[in-house]
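So, here come the structures, one by one.
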Structure P
Amino acid sequence: MTESRLVQQIAHALRHERERAGLTQQALAARAGLSQAAIARIERGDRLPSLTTAERLLTALDRQLRIEVEPLDSHLDATLDEMSGVDLVERLEDLGLDRLVAALGDLPYVLAGSTAALLQGAPIPVDAVEIAVRWQDSPRFTAFLERARAQRWNARWEQWGGVHPEPEEPGEHRWSTRHGELRARMVDELPEPIRVRLGTRTYPVEPLVEVEVTDRRAAELLRRHRQRLAAGTGDQPDGSAG
């Protein structure tokens, strides 16, 4: 693993856990005894923290650091090969993307994570529509969830339901709705989107550079996808951005 990949993975893990806990960077800084600027640099991937600092931050989030090793690229190639043969439009229909987008109405959002990568032509697995939503829009998001008869994923029982659907309540930001499965990343500010046109529709999409910071799994697949394209062994992107 190169240092740049490690920086991105730590940036993603810290941001994910902070947002899961419903904390701002300033609130986490107060808990951990660090500056907000230091946390911002780590989350942007501008700085690789020491193990001591990483443990300090995660402890403030009631989490602990774990180190794992894995095969370098063979498992990534198998996943990319499996996905590259599936039609993009068919995959988006299976996700129910247009149904969910229509149901969101005027709620401010940006398509994020693996969904954003898929719309930009990356043949990676996506099993739910992923969006970024601002914390300040949480009441409007909750109203949508109620209209959509959403049930939230209960990680303890590994089933849908039995937990409060509101984003402010503890738990994974993952819901089963009558329009399809939806996952959300709650953020202080929405990422600046690009516009991706597919057929007659245009979608607000998180840029790939942001996806690689916020989604560890997608980042690994995107890195390998680019390597394969450069070597002439991967499929060309299907989507178009404008």
Structure Q
Amino acid sequence: MIELKNLVVHYGRVAAVHDVSLAFDTGINCIIGSNGAGKTTIMRSISGLIRPSSGDILFEGEKIDGLSPKAIVERGIAHVPEGRHVFPELSVDENLKIGAYLRNDRAAIKRDYDNICSVFPRLAERRKQFANTLSGGEQQMLVIGRAIMAAPKLILMDEPSMGLSPVMVAKMADVIRAVNQEGKSVLLVEQNANVALGLSVDAAVLEQGRISLRGKAADMKDDEHVRVAYIGV
């Protein structure tokens, strides 16, 4: 579904991603790694926020690197960025509706909106509140809901568990599964390897901008290096 071929990304003269080649099929998949490994750079490259220095990004077989972020959303990719970037002085309701700004199918938009309110009843209760009055967990629900409103085929989720309590992390995992059960694929990048690998079918480990390991997520949980370096066992 999403494929990276020999991807190289620089910030100025510094290479953040070095010759990364990866392919993930539909479903839930993940890239794990420590802070600064290049995970967010890969996500921002896929969504068009950063232009790669070289290499190719293909979505459903079509080359998308070089397209604008708007064009990439139109092709079916939504991005849930690291850090819960809500529109703070807009209401929950307005934040959700902004997610559908490229759509014209009013009946389907209402159906998706109602579904989000069902999956996230806390958002339904707070739909008239300003987004900056929500808790961290509620804001994370809001940015995921906003991404769903774009009607994507693939949702990129950058560190969705960051800063959340253990209870909210478990809730977020349930939400990611529910999103996938609705027919949407998810690509996670996470420092919380235990959560990411528990959710995913396939996984890759990114270290210092390079892929050091890839394979089935279930097998990776038993890899000694992954267990010591990322799971803490």
Structure R
Amino acid sequence: MVHPESLRVVSQRLGALPAPCAACDVRERNFCAVLEPAEMAELTRILTEAQVPPHGTLFREGEPADFVMNITRGAVKLYKLLADGRRQVLGFRFAGDFIGLTAGPDYSYSAEALSETRVCRFGRRRLDALRERFGRIDRRLLELSVDELAATQEQLVLLGRKHAEEKLVSFLLLLGQAQVRRGEPGEPIVLPMNRSDIADYLGLTIETVSRTFTTLRKRGLIALDDTTHVRVLDRAALEALATGTG
């Protein structure tokens, strides 16, 4: 659930609002895009909105997985705490992404807002009931699960055979590609996560991440407008680096 200490605003049930989903900027990328108007009307009856401030917790690993969520604005970090206390960032999710779906009764990871984030929440049991009635929901969720698997495979490649420079360049290019898929400009590449988050995702130290950013800038491959915006100056060289041919 969205934790009380993180929650800034929770709306009334959206079923009471006039055509709430008509104004959603990311509906076409959410699982609900496949629903017919009558089905959408039923979905809104089990939907609530929540707004979470930066660093607010949406849910924690090991808690009962009572809700699943569509991100409609902002960015979210997914992570697990390892037995030795270290943190492994599993990935980053953005507007249009779906989080919280799990095979078991509890969440298998934690989710934290990186920026001001808005989500649509669905009670898991009530959504499961709709899934039984509307088969197209299950088909869409399967598509999203396949996308999730592809993202996991990308991370395994990043953590496996690549060295630090290749990892960071690949990460930046993937972020830019994801912006384009969301209908946003591909540049500048926006980094809502901090250097520590990037390090924990790529399996590097913060110092290595910062040093690699500096090296790429000095080589004239990227420009850093600030800590959260990266401009690509030599895409061909970056793509060669990402594939290990540069």
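Every number in this text was worked out from the coordinates using simple rules, so none of it is lab data. Just so it is clear, the structure is predicted and the values come from calculations on it, not from any experiment. Cβ atoms are built from the backbone, for glycine too; each structure is taken alone.
Quick notes
- Structure with the greatest value (metric relative contact order in percent (Cα under 8 Å, 6 or more apart), set P, Q, R): Q
- Structures P, Q, R, by distance in nm of label points 7 Å out along Cα→Cβ at positions 33 and 121: label with the highest value: P
- For Rg and Dmax of the Cα atoms in Å computed as 17.2, 51, the structure of P, Q, R it came from: Q
- Looking across P, Q, R, the calculation of helix-only ellipticity at 222 nm (-39500 (n - 2.57) for each DSSP H run of 4 or more, over all residues; to 500) that yields -11500 traces back to R.
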